[in-house]
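Participant: Multiple structures follow.
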Structure I
Amino acid sequence: MRTSYDGSLSQALVGRAIWYMEYGYMVYGHSKYPTTGYIDCSNFVSLVYKDFGYSITSAARNYDSVGVKVTGVSVKNGTLVGADKLKPGDILTFQRTNYISHVAMYIGNVNGKPCFIGTTTGYPTAIGIVSGFNNWYGTQFHDVRRVLPASAYVAGGKITDKGPVIPAKYQIKQTKPIIMPKNLPTGF
């Protein structure tokens, strides 16, 4: 992802999500991340968007009204159909019952596979990158929402960056120094 960073808002948004995965030391939970270091799926997506001035809900069940629906995207036999319609920063929603119960952010193709980032199990922190749709993510896939305007996909546009949120308390011991995005060569 860093090698393809083009300086667009959509890439900055994805970069920030990856930055949180690498430096946020987040633990899954339903408390407020800024004060506790705990985060859940919808709070994570909301947090990343808020860093760039977008206020979206932090309740997964309300994501069906966020942005606009991206049509033509579905999962068939464990394969994401219509991935060519997706853009970095799009929000994937998953529905367990009659409401959205999980959300994640599309980050683009990694090694030729469409990937998304969000809260997931099996990682040292709460955040991970997923590339498969042949499991729960495939059977519970609901739809995709787009929040960013067309200008967000053009390199060199104006980006309002409020900076990442550093929690008052980390729940996992930091294993490396935290390097702020502005001090990284690619911005994240």
Structure II
Amino acid sequence: MKTQYYAAASLNGFIATTDHGLDWLLQFGDPEDSSYPSFIAEVGALAMGSATYLWLLRNLVHLEPDAPQPWPYEQPVWVFSSRKLPSVPGADIRFVEGDVRPVHQQMAAAADGKNIWLVGGGELVGQFHDHGLLDELIIQVSSVLLEAGMPLLPRNIVDPPLRLLSATTFGESFAELRYAVPRRQP
């Protein structure tokens, strides 16, 4: 089991615009044309922040009665938020707040040997990193630049540096970079 951050980012390191928009990313089409299908098949649990969750509700699920869509994940999902958020009927969504360590233990138990996907945002992923709970980054770097936005991972990770595992291209727009996250020696 690995705890992985799988995300797309602009060439200059943003995962969303300042208003949490993803139009810059959605122009590239279907995620099924990437490593996503093989990645998600190995995921047993997910974690995300409230901004990511709300984006999914607004743009994919559409909780309005006239156009609802199914929740996109079969796996249990932990949503970190300090505020009350709407739930999705029939989805295994667990709202939590506070320290990521006990939640990571719950996620690992639920994942039952499969990987944990840290969906985003970057600050939440940073908290997992801060506690030595992040094993791998899988970042699909796109061919766009954003003037400003939400950073990929707002942390200094320099000692030890990330270790490149692979670099793969997808079409003319993406380079997928996989990095192992070494543990700091005490």
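Values in this text are rule-based calculations from the coordinates and carry no lab data. Please read all numbers here as calculations on a predicted model, not as lab measurements. Cβ atoms are built from the backbone, for glycine too; each structure is taken alone.
Participant: Have a look at I, II and say which one yields 16.6 for Kirkwood radius over Cα pairs in Å, as calculated.
Facilitator: Source structure for this number: I.
Participant: When you work out distance in nm of label points 7 Å out along Cα→Cβ at positions 95 and 167 for each of the structures I, II, which one comes out largest?
Facilitator: II
Participant: For the read-out mean count of other Cβ atoms within 10 Å over residues 39-46, a value of 26.0 was computed from one structure; give its label from I, II.
Facilitator: It must be structure I, since only it matches.
Participant: To which of I, II does the computed value 21.4 (mean count of other Cβ atoms within 10 Å over residues 15-22) belong?
Facilitator: Computing mean count of other Cβ atoms within 10 Å over residues 15-22 on every structure in I, II gives 21.4 only for I.
Participant: If you rank structures I, II by FRET efficiency 1/(1 + (r/R0)^6) of positions 103 and 159 (r between Cβ atoms, R0 = 25 Å, to 0.05), which sits at the top with the largest value?
Facilitator: Going through I, II one by one, FRET efficiency 1/(1 + (r/R0)^6) of positions 103 and 159 (r between Cβ atoms, R0 = 25 Å, to 0.05) peaks for structure I.
Participant: Looking just at distance in nm of label points 7 Å out along Cα→Cβ at positions 87 and 119, which of the labels I, II belongs to the structure with the highest value?
Facilitator: Top value of distance in nm of label points 7 Å out along Cα→Cβ at positions 87 and 119, among I, II, belongs to structure I.
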